[in-house]
Structure I
Amino acid sequence: MTVSRRGHGGQEAVVVRIAGEIAGETSGQVRAAYADAFAAGLPTVVVDLTEVTLLASYGIADLLLARRTATATGTALRVVVGENTRVRRPLQLTGVADHLGLCRDLDEAVTGDPATRAS
């Protein structure tokens, strides 16, 4: 799991890249990474879930908490899922996808260009 900055087209964002499982055992690490990302004070936080192999209920709850933090701080939150059905499917089935800015790739997430917005 990494937290880094990324710029594209004059835009800058904090990117949290997560790989592997997001479940009870890793939830604390995920929440800490989200907190670090919001603490950076940039206008956009991007969560890259393209390499996640399991998104359990803890991971979904963590994303909802990140969404609440984004709203409270006036920060844009975008979630990169790409073609990862292991992430996209649980988010769609629970209705959480409707509340997150799902994106296909990092460039689209950083710029906010909805031309390639994931559905």
Structure II
Amino acid sequence: MDTELKRHLMIVGFGAIAAFIPRYFPMLFFTTRKVPAWFNEWMNFVPVSLFTALIAKDIFVTHDYQMTFSNFNMMLAAIIVVIVAYYTHSMLLSVLSGLVSVWGFALLLATFGL
């Protein structure tokens, strides 16, 4: 077998193991034990915090990892998304309003040269 092929197969194999372990061990651990209430409450915050971290990075951090406040179209769209999400509690409407807002503000700012 070619050395390059062996290396690629090892990378795929280790990647599969690395993806499998974090899914298997919690399932193995929590099938025999009752999950504490504090843990379930704490886990409810994980999706919100991950989503916020991803969005904040796209809005406020440039590609060379510098802090910026010049993405006006994304900042305005984020404000609209927060308002829509707060009043509707709908992920679909929040995402759609965000996409339409980013597109609209980018078009508006490009039209007026801002």
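Table for the structure above
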quantity: If helix-only ellipticity at 222 nm (-39500 (n - 2.57) for each DSSP H run of 4 or more, over all residues; to 500) is computed and equals -12000, the structure in I, II; calculated: I
quantity: Origin of the value 15.1, where mean count of other Cβ atoms within 10 Å over residues 22-29 was derived from one of I, II; calculated: I
quantity: Value 4.7, calculated as distance in nm of label points 7 Å out along Cα→Cβ at positions 38 and 70, assigned to which of I, II; calculated: II
quantity: Ranking I, II by Rg/Rh (Cα atoms, Kirkwood Rh), the structure that comes out highest; calculated: II
quantity: FRET efficiency 1/(1 + (r/R0)^6) of positions 14 and 86 (r between Cβ atoms, R0 = 30 Å, to 0.05) - structure with the largest value, from I, II; calculated: I
quantity: Winner on relative contact order in percent (Cα under 8 Å, 6 or more apart) once structures I, II are ranked, highest first; calculated: I
quantity: Parent structure of the calculated result 1.9, given that distance in nm of label points 7 Å out along Cα→Cβ at positions 30 and 54 is the read-out and I, II the choices; calculated: II
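Values in this text are rule-based calculations from the coordinates and carry no lab data. Keep in mind that this is a model prediction, so the values were computed, not measured. Cβ atoms are built from the backbone, for glycine too; each structure is taken alone.
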